[in-house]
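What follows draws every value from the coordinates through simple rules; no lab data is involved. Everything numeric here is computed off the predicted structure, so don't read it as measured data. Cβ atoms are built from the backbone, for glycine too; each structure is taken alone.
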Structure 1
Amino acid sequence: MYSPAKFGEMIGKSVKTLQRWDAEGILVACRNPKNRRYYTHDQYLEYIGIKATEAKSSVIVYSRVSNVAQKPDLANQVSALETFCTVNGYAVDDWVSEVGSGLNYKRKKFNQLFLDIEMGKVSMLIIAHKDRLVRFGFEWFE
């Protein structure tokens, strides 16, 4: 849920423009019980030209190590995650493993994963530990 000010900032339009568009039916805002305008993430995706998927969402398991020398650790991480998913009854649709620094936000698989999450293609992301996803700022990604 985005306020008109936040939504306008995201799409580069003023609140006045959003109010006018709402009145003209160009981009109709949602309303809360107090009749305040708000916008959804799906409206944002539609505005920027991306249609959120209506297909079944996936369960993805993500594992990462920092360098090639740690490949045996990656295999151990995947094994532990397989056991975790089996014990908890998760039907995993895709396994994503990557070698790269947790401080590097230009990892190809990492970026594709977050694009899929934003598009609604991922219903659950399973990781061994939060620092396997990112080294710092996990709360922001969460």
Structure 2
Amino acid sequence: MIREICRDEAFLARRAEPAAPEDRQTAADLLDTLEHHRDGCVGMAANMIGVNKRIIAFDNEGARMVMFNPEIIKKSGPYEAEEGCLSLTGTRRARRWRSIKVRWQNEQFQERIKTFTGWTAQIIQHEIDHCDGIII
């Protein structure tokens, strides 16, 4: 189901609660909403659709991907970026990392670990910031 985009900065600034298997419908809604906004959006976190759970969905080199409970466990190559967000007006500067190693759970809640680089890494970092209540 396509959900409305949350613009409430007080809600967006809250740290997300851990996701559980019963949150799979939120992930499906997140993917539907991301697809609906595909022309202007490459990633979303659950709080952007009003759900305070640690779930992100993003464009992974042309394929949509969902992560439950993602966390960055290693990072390298800092740089400054300029980013926009569907939940906010305008763009803002953010410190990002060229390479990140992420631990998360897939849709079956199996743990996964993978290193992401470049644009995909930047998208993931932005969405994990949402999960941590960090508004860029």
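Structures 1, 2 were shown, and P(r) over Cα pairs in 5 Å bins from 0, in percent at 2, 11, 22, 26, 23, 13, 4, 0 was computed from 2. Given a value of -12000 for helix-only ellipticity at 222 nm (-39500 (n - 2.57) for each DSSP H run of 4 or more, over all residues; to 500), point me to the structure among 1, 2 it was derived from. Structure 1 accounts for this read-out. The greatest value of distance in nm of label points 7 Å out along Cα→Cβ at positions 31 and 127 among structures 1, 2 is that of 1. If you line up 1, 2 by distance in nm of label points 7 Å out along Cα→Cβ at positions 47 and 79, the top spot, with the largest value, goes to 1. Looking at structures 1, 2, which one was distance in nm of label points 7 Å out along Cα→Cβ at positions 63 and 87 calculated from, given that it came out as 2.7? It traces back to 2.
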